[in-house]
Structures are given as structure tokens and as C-alpha cells.
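The following blocks contain the structures, represented as C-alpha cells.
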Structure I
Amino acid sequence: MDHAHDPASLLCADAKPNDLLASSRELGWNSVLVDHHEGAGCSDVFETHSTHDLTLVMALSGLHRVDVGKGGRWRSAVSRAGCVGLTPPGETNRIRWATLPGNRTFRTAHLYLPHGLVDEIADEYRRIGQPCHGDALSVLAAHDPVVGAGVSGLLAAMRCGAPDLYAAGASRWLITHILSRHAGWRHMRDDPRAVATMSDRRLATVTAFMNAELGRELTLSDLAREAGMSVHHFGRCFRARTGLGPAAYLTILRLERARELLRETDLAIAEIASACGYTRATAFATAFRRHVGRAPSDYRLDRALI
């Protein structure tokens, strides 16, 4: 079933004092509304516009403080690039924000995800025979690199003029991840159904997590937890689905990212090694040579001569 964002979400940008830099409404997307905003200085208190959609806000750049008032109480958080906030459908808040010293502006992405699609995916997570009761999707500021990667992909798709088909797929994936990470009763690891099965959803979640965390050490337990499976079953099921063990698959992702950075940036090889999860440049060079057939420096030189 196709789901479209609430037309009321189109009014949400008008309720904000931020400047609207770009919007998916220019592409005619229906599956999700994406607004790209910029704020400067400080704002007066304003009230958000009500919508039936789930609202996701992600900080893209700059550093600012946001104060949210609800029910006579105010909460505050410092928002930096990568911070994610969630507002449940139908909820309105009083908000004020201010850039922090040394930051002239900040930029944010605002996503309005269809409530019908949220309900549909939540029902897939529901335990058999149990009602859907759980934590409200209300988050002031949380760091979630997987959401960050998804939002960045949508913004890049907007710039390229991608069709709504792309937006629909990305929205479904984002909601699935949000429900698995930010709603307590919907965790896949608590679901008794097919606990030893590596579904498409679980595989997509764990590989996206790998891509988002290439720069840090990841354990088998980290990956199994992200997939919602026991460590015992995860490695065997992952190999059955991909043809590779988790460690080998992660190594390929890291070295492919390294090739991209060597081609497209001027970063020092030691910096690229660190960004791809290698604490020692010599270990990175050995792995890269084994994977590509030549040293990182030679690969960069060869690409520069093409």
C-alpha cells in the first residue's frame, strides 16, 4: 500500500523562523516531505504546526541550543551535526533556538514521514497476539549515525532530482530503523518470531550500520545486536545470505571506502586508514595491497594519471 505525507506538513516550514533553502516539494515527492533549513542568531519562541506525520529533525552543520516547551515545562539540548530529534504525530511544541558562540549559522533537515506507513511497519514488528504498546517516538536530541546516513542520502537524492520511488524506499527503511532503535517495545531482538532468520530487513539494517561505523572497531556482538539476533546464529546466517563472514564483509566495505577516499580526496593515507577503521597505517597498507593488488600510494598515483 502506498502512503503519502500529510498535506498539513507543507505548512510546517511556514511556522518556523528558519530560512527554507530547498524542499522535496519542488520534485513532487509524496512518500516523504524533506525540508532543508538554515537558522542564524537566535529566535523568538514559536509554535510548531500540527501534522499527522512523524517529524524527524537532523542537525547537518553548526552548533546551536534548542529549547522545547511542552505542558509548562522546558527542556534544552545542544544540537550538533548528526543529532536527531523526533516529534510524534499530532504533537505541537513551543520552541526557541540560538546559535552557540563561534557559530554564525546552523543547518537542519526536517523529514515528515507518513503516519500510515509508520503504523504499517510497526504492525510488522508487533509480537504475535500482543497489542502495539510502547515508547512514544519523542526524542529531543540523540546521536544516530544510521539515521544520519539515511537523511544524507535523501538530501543527495533531492539534489540529483531522484524520483519518488527512491524517496518511498528510503522512507520505509528509515522508519524501520527508527522503530527498531527508538521505540522500546519494537526491538527485533525481543521478537520471538524467526529469531534465527536473517531477513532482508535485518540484513539491510546491519550492513547500513557497518557502513555508518567504518571508522571504529566493531565486534561480532555489536553486529548481532544491530541485527536483532544472537551471536551464535548471526555469523552463520550472515554468511548464508552474503557468502562472506561478517569480518570479511566489513573489511571489503572498509577497503572500498578507502579506494573512494584515495580517488576523491587529498586526505593523508594515515587519515584514510583511521577513517576506515585501521589504527595502524601499516596494517591498512597490507590489507589494501591484498585487496586491490597495489599499495595505497601507488593506487592514488595511478588514478591521478588517468
Structure II
Amino acid sequence: MAAKIIDPAVLAETYRNEIRADIARLSRPPLLVGILSAEHGPSRTYAEWTGKACDEVGVRFDLRMRPRMQVEDAIREANADPEVDGIIVYYPVFGTGQDAYLRELVDPMKDIEGLHPHWARALYENRRFIDPAKTRKAIVPCTPLAVIKLVEASGVAGPPPRPLAGKTVTIFNRSEVVGRPLASMMANDGARVFSFDIDGPQLFLPGPADQGHTVEETEIDRAGALAQSDVVITGVPSRDFPLVRAAEIKEGAVCVNFATIRNFDEDVLEKASVFIPRVGTMTVTMALRNIVRLRKQAEGIS
């Protein structure tokens, strides 16, 4: 039987309906500021997608284009403006470690992408609320969150609080923006996660329910990890990456591709139960969900 293909745009629309309903409860529509230093390429495309998505749900969007040497000032300006509810900086700006500094400069209470160290610490420690009363949920990175929601839609997840308990996952990508937080989130949800990148494999394991996960070195190779994985997730932006083939995966595995190019051979459709070819639409939607969450918290709306 051929794999079921999940279109992220269909699931995204469900969440956008929820976002529209939440915005209707606010005193005013949220204002999202996008800061773009590059006029061409993927960053510009992502900014255009963001603007279109904002229009569709009722979020105000202000795209501010600046030379890269003025991006820091633009972030500080947006941080200081009480009318601004969320900020997206379209990376790369410098393409160096200086971009990490810019991520840290964004006010975490306006960081709808969940990239600030404030949110990273909460994620890695499995702190899902940021107040003792547990009324204010933490923000998590929007691309990993998009993948999680799509995996849940595949039917592989079980009930909370640990919907991935007993599942094994392989992820090819351990970037600080997507792969590492995704592995952490899935381990926090109960999964055993094999994480691969050019520095070798690591194993993310669930910790106690009220604590973060653990990470260990592992000697497992690609073949060993794929053969036992219920979910396979790839995000390798290189055509040199050997495509994941049907012969490598477990019968009925859920396969997710979030790379800009396809990391799976066509034949996985013959063996996987579900194939998710992209996540972009859901990523933007999760960012909008985050800005609405922050605005609701600012207004004291649960």
C-alpha cells in the first residue's frame, strides 16, 4: 500500500482558524515586525510568505528592510516599541556568529520564532510554562513545532503527557535552529531519538516527566538507527546527502522531509505509512500561533 501523503497546508488551515478565533478575542490585532537585510533569495521569499499568512489570519505585518549594519538598531527599535508584539529577523544577516548575537538581542517576549536562549533553556529543561501558576505557556521554535504537529497528525503519537513514549525517531539534522530543539522536544515527549549530523550521532533520551531529557554519545550507524525507527525526519540542505531509501526504513515508518530539497528516494512511498514532503506552510502558521499566544498573555487571556 502506498504511503499517505500529508499536505501541511491542510493542517495549517485548521490552526489558522484557531488563530483567527483567538485574534477576535484580543483588544487589537497583533503587530508583527519583520526585519530583512537581504533583498533576494530564500529570506525574501520567507518574508513574502509571512506577509501573505498574516493577511489571511488578521495579523498586522510591517516588513522593515535595512542594510545589515543597521539590523541591530532595527531590532532595538522594535524591542522598545510597545505596539510591536512580535519580531522575525530573516537570517542569515551576516552568516557568521554575529547572527547568534542578533538572536539574543531580540526581546524574548517578542521572539515568536522561539530562538532566544530564554526559550531554549525552557525547552531543554522541559519547562512548558514560564510562571509558577502555569498560566503562561513557553514559546518553542516554530519549525520544530511544525514538525511535531505534523507527526501527531500522522497518527503515530499517543495520548499526553508523553505522546511519543515507546517510539524511536531518527533525525538527520542537529542545527541549533531546528534539529537539536526538535530532538529535545521529541525526547521530552517520550521518544528515543537518534540525532545525526556531520559530527556523528547522539542519542536523546527521555528524562523524568518534570525534567529535561538526557543526551548521550552513541556508536549506532545510519543503518542501525533507520531499521528501528518509527519516525524518520530529514533536514539536510545538500544534494550530496545519500537519499533515504525504502530498503533502509522500518515497515510503516512515518517519513518527514523539512529540507529545502528532497532527502528521500521515491521508493520510500512503497514502505512508509505516511510521507510529509515539506513543512514550510506549518512553520509560518506556528510563528503566527506564537505571536497570538504572546499577545493573549500580555492581555491576560487564557
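Every number in this text was worked out from the coordinates using simple rules, so none of it is lab data. Only a predicted model underlies this, so the values are computations on that prediction, with no experimental measurement involved.
When relative contact order in percent (Cα under 8 Å, 6 or more apart) is computed for each of I, II, which one produces 14? Matching structure: I.
Work out which structure the value 60, 53, 36 belongs to, where Cα extents along the principal axes in Å was derived from one of I, II.
Only one of I, II returns 60, 53, 36 for Cα extents along the principal axes in Å, namely I.
Name the one structure among I, II that helix-only ellipticity at 222 nm (-39500 (n - 2.57) for each DSSP H run of 4 or more, over all residues; to 500) of -11000 was derived from. That value comes from structure II.
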